[in-house]
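So, here come the structures, one by one.
Every number in this text was worked out from the coordinates using simple rules, so none of it is lab data. Please read these numbers as outputs of a predicted model, since none were measured by experiment. Cβ atoms are built from the backbone, for glycine too; each structure is taken alone.
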Structure 1
């Protein structure tokens with residue numbers, strides 16, 4: 001497996017563990033719809049958190065959250081709409097980013113709630 005894939009998988013697992021420790025229930029990982037993949041769908045109370053995980057080996061080229069592009073947001077919104085409809089959910093939907101940067105042998109994790117809004 002390519003090194004960037006290994007880092008991405010590690011980051012995603014760190015994000016899941018982080019969210020579980022914050023009291024979230026993980027409903028789905030790598031949910032796919034059309035051309036979109038939602039990294040994590042989690043629930044805490046009446047909030048459905050759609051979590052995009054961005055992991056970087058360094059912040060030298062920008063913060064991880066800066067790499068979520070408008071087209072990706074459009075695809076996420078479409079996928080989440082399908083997920084909510086398929087599961088007949090009546091919840092508030094929130095889009096979060098978990099930004100992870102590797103620093104030496106450790107990782108820094110930042111959870112950005114309401115990281116972006118959809119129209």
Structure 2
């Protein structure tokens with residue numbers, strides 16, 4: 001399920017949501033517009049979805065992964081180390097459901113860290 005991440009109404013990054021139950025639940029509520037928070041090299045933002053941890057729940061994420069973080073009812077987009085990291089790999093604050101992946105070079109997201117708002121639309 002292809003999606004577009006639009007930062008501050010200008011910069012667009014292509015991504016996809018996985019064909020799993022949490023990914024589908026997120027896709028069904030698109031479009032989403034939210035204020036962006038950062039935690040190291042992770043964007044996170046609350047969305048109007050309350051979903052529990054599922055069979056994809058993990059602390060092991062890779063650069064470019066997109067997760068759903070139940071405690072914050074939030075999407076997390078990982079593009080580098082977070083404050084919980086031991087090396088260059090991201091580590092979420094607590095387990096996330098894996099729901100997607102950035103399809104372009106995730107390093108592009110580092111240049112968007114000053115962004116204030118994200119819009120996610122289906123493609």
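Can you say which of 1, 2 returns 23 when relative contact order in percent (Cα under 8 Å, 6 or more apart) is computed?
Structure 1 accounts for this read-out.
Suppose helix-only ellipticity at 222 nm (-39500 (n - 2.57) for each DSSP H run of 4 or more, over all residues; to 500) works out to -1500; of 1, 2, which structure was it derived from?
2
Could you tell me which structure in 1, 2 was used to calculate Cα extents along the principal axes in Å as 44, 30, 27?
Matching structure: 1.
To which of 1, 2 does the computed value 2.2 (distance in nm of label points 7 Å out along Cα→Cβ at positions 8 and 32) belong?
Working: 1: 1.2; 2: 2.2.
Going label by label, the one that fits is 2.
Using distance in nm of label points 7 Å out along Cα→Cβ at positions 56 and 72 for the comparison, can you identify which of 1, 2 gives the largest number?
Going through 1, 2 one by one, distance in nm of label points 7 Å out along Cα→Cβ at positions 56 and 72 is largest in 2.
Upon calculation of distance in nm of label points 7 Å out along Cα→Cβ at positions 48 and 80 from the atomic coordinates, which of the structures 1, 2 produces 0.9?
Details: 1: 0.9; 2: 3.4.
Label of the source structure: 1.
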